[in-house]
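Right after this note come the structures.
Nothing in this text is a laboratory measurement; each read-out follows from the coordinates by a stated rule. From a predicted model like this one, the values you see are computed outputs, not experimental measurements. Cβ atoms are built from the backbone, for glycine too; each structure is taken alone.
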Structure 1
Amino acid sequence: MLDRLTVPAVATPDAATTLMRRRVLFAAICGVTIVALLALAAIALPPTTPLTALILILFAITLPWSVLGFWNATIGLLLMQFSRDPVLAVNPLVASVRGDEPITASTAIAMCIRNESPDQIVRNLEPLMRGLVQAGVAPLFHIYLLSDSSDPDVIAAEESRFRAFTEVWNGVIPVTYRRRAVNTGFKAGNMLDFCDRWGANHDYAISLDADSFMPADAVLRLLRIMQANPQLGILQTLIVGMPTISAFPRLFQFGMRLGMRSYTLGGAWWQGDCGPYWGHNAAIRLKPFSEHCRIPELQTKGPLGGHVLAHDQVDAALMRRAGYDVRVLPEEQLSFEDNPPTLLEFIRRDLRWCHGNMQYWQLLGLPGLKPVSRFQLVFAILMYLGSPAWMALVAIGTIAVALSERQEVIVRSGAGLTLFAIIMLMVFAPKIASIIDVLSRRSSRYSFGGSAQFLTSVVCETLFSLLLAPIMSLIHTLFLFRLFVLRRGLTWNSQLRESHAVPWRLATEKLWAQTLAGITVISAFAMKRPGDLGLAVMGAGGLALSIPFAVATASPRIGRLLMRIGLCRIPEEVVPPESLLSLRLPALEGVEAHKPISRHA
C-alpha cells in the first residue's frame, strides 16, 4: 500500500532516503515516458520531411508539462483510491497534531490588496474574525490590511471603510491599515515591508489575497501544525474556487476542482519538503521568511529586469534553501478564492504570471538552491514556453497543408493517431483521475449533484477547456514575442473581480488575432485536407470562436442559467459549510448549511 511509504513526521535518515527514492522513481518514469513519446513521434513523421528535426524539438518542449501532470495525476489517483489517508501519505506532519492543541503563538493575518473593493475585503475577513473570537484565541491575532492602491477613489473608499472596520473590532482583534504610496517590489515588496515593520511582533503570518477566504478552523489547523513542527517554514493550503453565478469562473473552477486534488497529491508525494507556495492562503513562519525570502532585484535592463512579478515559487525556493520545509496540505474546504469573472480578466492575470515566470531565468543560478526547488523554477518557465512550441507546430502543419499539391502524408495515421490519443489522455489525466474517484464514491457523487448532473458538467467543462486552451496558447505566444523581441512587458494592475458583461466591441478588439488565426487554420484544412477537418476544428476551433466565447462566458444571463440547472455545481453549493453561508454569496442564496460528508463513505 502507498501508506507504507508515508514519511514520519520527524525527519530521519530513513525518511530522507524514502523521499529520495520517490524522486528518483518519479524522474525515471517521466524521463522514460518523454523518450518513448519522442520515439513514437519520430515514427509518426515521415523520414523524408525536412522539418522533422525541428518538429521533434518543438514537440519535446511541449512534453514536460503534460508528462509530469499525467504521472502526478496517476499517483494522486492511486493515493485517493488505495491509501487510508491520502493527506497523511504525502504530508506526514498532519500526524503531529490531534486538533485540540492550544494556540500559543502570535499570528498576523496579512492581506495584500491593490485597488480592490473594501466591502468585499471586510466581508471575507469578518467570518474569520468571529470564528477566532468564538475559539477564544482572538488576543493572539492581528489583522493587517496592506494596501498598494493607487486609484484615488479606491483610496478614499479604503480609508472610510477600514476606519469603520477598525472601530468595530477595536478591543477585540486589532486591525492595522497601511497604504504604500509606491508599490516597490509589487506584492513581494508589500509583504516584505510588512515584515520589516511588524514581522518581529509575530511568530506566524497567514498570507491572504483580496479575494481569499479562510474560516477560523482552517487557520487554527494550519497554526497547530506549524507549532508542532519548528522546521516547517511554509504550509500551503489547497485553494478552491468559491461558488459563483458567473459563467466563466463557474466552468473554469469546476475543472480546477477536478484536476487540482489528484495533481497536488501526486506532486506532494515526491516533492515532500520542497512543496509549492502559491503566494496566498498559506501559513508562514515569519522569522526565516523575513531573513531569507528577500528576492533580489534583477539587474537586467528592460521588462525582464527589476523586481520579480511572480514571487511565490522563489519564496518557496529561498525558504527551502534556508533549511525550512515547504509543504502543501491537500485538503479541500480549507481555503477559497474568487476566480477571474471573464476571459479577458483571466488573460490579464495569466500574462502577469507569465511575465513573472520568465524572470526566473535569471534566478536559476542562485547558489544553494535545492535541486527540486531549482527544477520547480525551470518547470514554471516551461509551463509557458510550451505554448509557443504548440503554436509553432500548428503553424508548420497548416503551412504544409496549404502548400501541398496533393494528399501527401504529413503524419502517418496509425502512429499519429496513437500519439494524439496519448497526449490527450495526459493533458486531461488530472481531471480523469478525479472523475474516477468521484464516481467511485456515493458521497462524492452526491456532493456534485448526482452522477447524471456530474457527468453532464464534465462534458460541458471539457468543451470549455478545449475552446480555452488554444486561445491561451496563442495569447502566451504573442505576449512572449512582445516580451523577448519587442522588449515590452506588463505593469502590476488591479484585477476586476466583480461579475460583468464583455461587450462585443471589446472582445473583438482584444481577440481579433486569435479569430483570424483560427479561421486560417480551419480554412486551410477544409480546402486541402477535408478528411482531417475534425482535428483542425478540435485544435483551432477555440481560436475561431474566441470572440463569441469571451462574450458568452461573461454573460450574466448564461451564468444564471448554468446555476439554475445545476451545471458545473461544486460541493459547496450542494453541502455548503456554515462559514461560506456567512458571506451571503449570490450562488448560495436560499441554501442551508449541512454537515460535510466523508469522501470515503
Structure 2
Amino acid sequence: MVSGAAYLETPMQLTTTPDVGARPFHFVPAGFDPSDLDALNALADSLLARPVSDADELRQYVYDWGEVSARVWAVSARRMTAMSRDTSKDEYRDAYVSYAKEVMPTWSKRNDALTRKYLASPHRAALDGRFAVMDRELQAEADMFREENTELAAECTGHRARFQEIQGGMDVEWDGEPLTIQQCAAKLAEPDRAVRERAYRAITAARTKHTETIDGIYDELVSLRQRMAKNAGFNSYVGFRFAELHRFDYTAADCDAFHRAVEEVVVPELSRLHEERRRRLALDSLRPWDMQVSPFGDDPEELFRDQAEFIELVNGVFGGVDPVFREKFDILVRNDLLDLMSRPHKAPGGYNCPIEDIGLPFIFYNAVGRRQDIRVLLHEGGHAFHTLATRDEPVQRYRHAPTEFCEVASMAMELFGIERLDGVLDGKEKRDFTYDQFSGCLSIFPRVCRIDAFQIWAYRNPGHTSADRNAKWNELTDRFFPHIDWSGIEDVREFAWQVTPHLFTHPMYYIEYALAQVGALQLWQREQSDHDGAVRGYQEALALGGSKPLPELFAAAGGRFAMDAEVLREVVPPVVERLGALLN
C-alpha cells in the first residue's frame, strides 16, 4: 500500500498491492507493461494464433483477451488520474497524451482483430446465453471500426488534455488570497447576495479569459469527431456516437421526445419552486448567483475541514444505508484510493475511475467543506460500489454496465443516503441538504436536456459557427430555465456551455443522468416502504454489471426503463410533495 504522502508524489502508481488481494491474472505475465508495444503485440499475436476448437476454448479466449484489455485500460486510468490530480505537471499530461497517441491506437487495431476472431468462430452459438450482450456489442464495434479513426481519436485526446489543463489552472483572487474555482463557487451559497454576486462575477471573469481558446478546442473536436463518423459510414457524429456507446434501447429521436416531455412536465414544477425561492429571498428576480443559496436564509456551515473528516462524515451515511457499504468504502480508505479535497491545479469536477488490474475504484473530487460535497461523494460512492460489486466478474467487459444504469447506482445511493442523515447533520443542515437534494432531482432534468439538445444540435450541424453555437445555447436556456434573469450578463450566458467538461471529454454523454434519475427515483419510492428490499434489489442489480440489457438491469433493481411524459408524471409528484413539506 502506498502511503498518502507518497501517493501525492507518485500519483501514477495508485495502489498496486491492495490489502483485499489483487485481481488474479493467469494469461498476462507478471510485470507486463502495455506501453511496451512489442510486448503488447506479442500477447495479441499469441491470442490470434491460438486454436479454438470448442465453446470452452472460446470462453477461455474471451477471459484471456479480457486480461490484456484490463492491463491496457489500467495504465490509461493511472495516467489520466495523475493528469487530473496535478494539471501543472507537464510530465503527467505528456504521459497520458503519449499513451493515448501511441498505445491506444495500437490496442484499438489489435482489439478489432481479436473481436473479428471471436465473431468468426463457429462456436459462438454454443456459448451459453450469458454471452449474448457481449456478442451484440462486439458485432456493433466490428461494424463501425475503421483503422484511420484510431489516429483521430488520439488527436481528440490531446485536445481534451488541453481543455483540462486550462480548467485546472484557473483560479480567483479573493481578498488577496488565491482560491480555486471550486473554493470560490462555495460562496454562491452565502446568504449575503452581494457576496454571491461578487463570487459569480469573479468566477466568470476567470473563465472569460479562456473562452476563445476553449471555443477553438471545441471547434477542433467537432471537426475530428465528424470525420470519424464519416469514415465509419455515418451521416453525423450523433449516430456514430450512439452506436459507439451501445445505445441499443433508444435513439436520438427518443431523446428529442424526452426533451419535450421534460419541458411539459418538469419545467413548470421547477418554475413554481423557484418562484417560491424568489419570494422567500425577497428578490425582484432570480439571478444566476441566487440558485445555490438556501431559500430558508441559512448561513452554510463548514461541515468538515479535511479529507479525514469528510470520510468519517460520509461513511456514517453509507453505514446507515447498510453496514456493508461502510465496509466497502473502507477498502478505498485503507488503500489510498481517494483524492477528495480541492487544491490548486486539480482538474475540476469529480469522478469514479475503475483501476482494472486491481479491481478497485479510485474517487477524485474537489470538496470544500459544504453540504453539496456530501451529495457528490454519495454519488461517486455509488459508482465505487458498482465497481466493487463486479470485481469477481470473469468477463472483463461485464465489469462495466451501460452508463444509464451506472448512474442509477450513483443517484440511488444519493437518495438512500438522504434518508440516513440523522446523527450526521443537525436539523437545519439536514433540512437544507434534503431541500438541495430534492430540488436537484427536479433541476437535473432540464439541465441535462439542455446539454443533450445542445450536443445533438452541434453534431447534426457540424458546420456551425461560434455565433450559431452561442445562439443555440441561449435558445435552450430560455426554453429550459425561463425563471433565471440574465439581463446585463447575456455575454456570460452565451458561453456558459463551456463549463460542462463532458462536452469536451465525454461527447454525447449526459442524457444518462436524466434517464438514471428516473430509475433512482423509482428505487427511492420503493425504499420508502421497503428499505431492506430496495437495498437488496439495488445490490443484486449492481452485481449483474453489464451482463444484461439495459431494461433488464432497471427491472432487476425494481425500476422500469422509460423516457416519456408518463414516467415523469409517476416520479415527479412525490419529489414535489417532499419539497412542499420542507417549505411549509
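Looking just at Cα Rg over 2.2 N^0.38 Å, for residues 448-551 alone, which of the labels 1, 2 belongs to the structure with the highest value?
When Cα Rg over 2.2 N^0.38 Å, for residues 448-551 alone is calculated for 1, 2, structure 2 comes out on top.
Between 1, 2, which one scores greatest on distance in nm of label points 7 Å out along Cα→Cβ at positions 360 and 536?
With respect to distance in nm of label points 7 Å out along Cα→Cβ at positions 360 and 536, the highest-scoring structure among 1, 2 is 1.
Thinking only about FRET efficiency 1/(1 + (r/R0)^6) of positions 256 and 296 (r between Cβ atoms, R0 = 35 Å, to 0.05), which of 1, 2 has the largest value?
Values: 1: 0.65; 2: 0.40.
Going through 1, 2 one by one, FRET efficiency 1/(1 + (r/R0)^6) of positions 256 and 296 (r between Cβ atoms, R0 = 35 Å, to 0.05) is largest in 1.
Comparing 1, 2, where is distance in nm of label points 7 Å out along Cα→Cβ at positions 216 and 272 highest?
2
Rg and Dmax of the Cα atoms in Å, for residues 184-479 alone computed as 21.2, 75: which structure among 1, 2?
Clearly, the read-out refers to 1.
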